[in-house]
Each structure stands twice: as structure tokens, then as C-alpha cells.
Structure 1
Amino acid sequence: MSSILSEWGRLRNRERRKSGSGGKEWEILDKCMDLVWLPGWASSFGVHRGKPQLTSRDVVERSSETVYFVDRFMHASRNRLSVYDSSEGTLFLLFAAIILSHPEAPRVFALDNVDNALNPKLTRKLVEQIVSVVSTTAASDTELGARQVFLTSHNPTALDAFDLFSKDQRVFVVRRNDRGHTTVERLQPHPEMSRQDWMLAMNGRNLSQVWLDGDIPGALGDHL
């Protein structure tokens, strides 16, 4: 966390001076850090040395620094929260921000259960941001940002973040057949379909609603 905050500050200063060609790197990192604000309660975050009287003794002894968040709704005298007092969803978004943009993070990785601890709206926002970061990285060939991300989700709203007509995005239905074998089938419109044709065929429904209505074969475990 400390290193990514330093990189964020360095790129922000360079962007303000307009002295380099790192505009896309700044765009990627700033876009990822925006994930932390999505739940709506944090006004800032960072790393500090935890106060022993406010932090578990075991935590203080194991690490000299800890991540903190500032809650914009709480009184200024007690609005700084450690990661141990913060919401699980916010911590997951912070993790996603770091793995998507840290200079030393893998450029290709997988996130299992991308909807972990997130409500439906936040799930969609996170997946939209992941798609945006990967698209920006691929288009600009930067040294920062994920190049390819594999996701799994059981939350229908995750599907609404994808464009099935984009050649750079793929949605797969993974299930086990009657013999227990894993099968993978790509979800995509017919090659001769236009967007308008697809919307007519789906009766104007989002992919999440199509999933919930049981019109994506295998997506709801319909072999049971």
C-alpha cells in the first residue's frame, strides 16, 4: 500500500506539471484508486503507525504500519479507522485497486468470486472498472495496469458490465454435465446479429435479467 501511494503521488505530480508522457499510467492508477470511494463513506485513506491504545497488541507487534481509512460521517476526533474496523467490501475494493495497478502486480491474473462482499451495484461498478483498466492498458501498451483478467462470479449484475459485441471481452458459462465433467461454453450473440437484433431477441432485458429468468442454459445449474 505504501509503495502504490508513492507511485500515485509521483504520477499525480508529473501529470500536474505535464512534463512527461505518463498520462495513461496516471489515468489507470487514478481510475483504480477511485474504487475505494465507491461505498461512499471513506474520504481518504493511507498508511500510518498504529496507536497501541487503539490497536490490538498483536497487530502492533507484528507490523509498525497499518492501512487506515477516514470515515467522512464520523466525528473528526475518532474518524480514522484501521483495516480491522473497516468494511470487508471496502477492503476487497482496495485489494482490487492494488492488484490492478501496482507496478509489481502480475499483468495477467484471476479473481475468484469478484462479487465477494459487494452488493449488486458495487459488483457491476468493479467489473466495469476492471474492463476499463484492461482496455486502457491494451490500447496504450503501458508498463502499468493489468493486461488480462479472468473473473468468476455468481452475481448476475456482473454480466451487465460486459459488452458481448466487443472482441476483447468474453463471457463463459462454466458448469458440470450429467457425467460430472466441466464444460465451458461462450455466451455470445449469433454472428449475424446486430445490437438491435440482440436487444429485440432479449426483449430489452439486461444480461443479469436474462440470467435470472433462466434463459442462459446452465447458468443456474439447471441440470439439478
Structure 2
Amino acid sequence: MDTEITTQARAGLRIGDTLPDFEARSTIGPVKLSAFRGRWLILFSHPADFTPVCTTEFVELSSQADEFERRDCALMALSVDSLFSHFAWLRLIRDRFGIEVRFPIVEDPTLVIGRAFGMVAPQDNDSAAVRTTFFVDPTGVIRAMTCYPASVGRSIPEMLRMLDALMAIDESGGLAPANWQVGAPLLRAPTNDLDEVYGASEETGWFLRDMPGGRKQ
């Protein structure tokens, strides 16, 4: 496999880190991570091709691909399987479900990318342990991360909600409350002014307050 990690990576990437660059083979040809700068990117690992949970994820992600594209967000998958295994699996998905997976799936048979990005532990011999997802903003910074066990599939609606929330707080400077959805009020950041704390009309009025509006879909 022709894979090159061009930026020094480290295990245990965190929110706020810039995602290290790499160049590798994928199902749409060679891909370079930095080529996706300027738009949102969701980079996610999956344990293996031809597995039941992964198959349901890819069918659902592909069926919702237009929703990600409408938000100007690219999808990119990564797994230990070879490029030709990816091709065979995608052909099976198309023939069985009538869905064509068009986003790139990167091959990582030596786990060089998975280990560098902390998607698998340094001592692991395969990527079967977890499903890791990075939400990467247009500047290449990791803004959110999720990690699911191999036995539980991702929630695609929650991936879209997370993306909408990140975009909304960037646009408004607000905060997204629990269960926030597009169009619902955001929260204002707490005040740092003691007079406002004492002067708030309600006990929580200085730190728990709505910001009118929200990201329109």
C-alpha cells in the first residue's frame, strides 16, 4: 500500500488538535487529507468489510449522502481491509441494497493511519475494537469525536445533528443545549460580570439563558 503520513501524528488525538495529513489509496483513487480543507469532513473508521453492523452503517450513510453534501461536508471511511476487499464489499452492497457508496474508503492494512490517529491502540493487530469518528472543520481542526464499540452501529441522525450544532455555534457564538435541533434556540455563554450575576432576575439567569434563533436548515 502506498500510504504516506506527511505530518507528525500521535496517538490520542483530542478535540482541538489539527488532524495530521496523510496520503493513501482509496476506492475513488489516491486521496490526500489536506485536499479536503475548506469544507467539513467526517473521517470514520470501521472494523472490517463484510461485517453486519458496518454494512448497515454504509447503507444508511450512503442513503443520507445528500444530507451531508448539502451541509458541504465530505465523508471518508478508513479500515484495515485492502482496496480490492473494499471494491468487492461495495459491489455486494450495491447488488443487495441498490445503494452505491461513492465516498472514499481508505485502505489501511498495516494500521499505520489508525495507530497514528489513535483509532486503534499501538499494540492492536486489527481495527475490530472500536468505531471512531472525527468531525473536522474546514481548517482541519478536530471539533468533535465519538467512539462506538464494534457491536453497536453509529446513529446517522446524531452525526447530522452534531454537524448542525457545530456549524450553528460557529455562526452564532452560542452553545448547543441537550437534544438541540436545527431552528431551536441556542444558549448564551455565561456572563463574566459580577454585577450581571447579582442583577439577574432569576437564579439561573446569568448562566442559563437562551440565544434567540438557530441555524436554519
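We did not get these values from a lab; they are worked out from the coordinates using the rules stated. Quick caveat: nothing in here was measured; it's all calculated off a predicted structure. Cβ atoms are built from the backbone, for glycine too; each structure is taken alone.
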Quick check: 23, 18, 9 is what I get for semi-axes √(5λ) of the Cα gyration tensor in Å, for residues 37-108 alone, calculated from one of 1, 2. Which structure matches? 1
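The value 0.45 for FRET efficiency 1/(1 + (r/R0)^6) of positions 13 and 77 (r between Cβ atoms, R0 = 30 Å, to 0.05) was derived from one model only; which of 1, 2 is it?
1
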Where is volume of the Cα convex hull per residue in Å³ largest, in which of 1, 2? 1
Name the one structure among 1, 2 that helix-only ellipticity at 222 nm (-39500 (n - 2.57) for each DSSP H run of 4 or more, over all residues; to 500) of -8500 was derived from. 2
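Looking just at relative contact order in percent (Cα under 8 Å, 6 or more apart), which of the labels 1, 2 belongs to the structure with the highest value?
Comparing 1, 2 by relative contact order in percent (Cα under 8 Å, 6 or more apart), the maximum is at 2.
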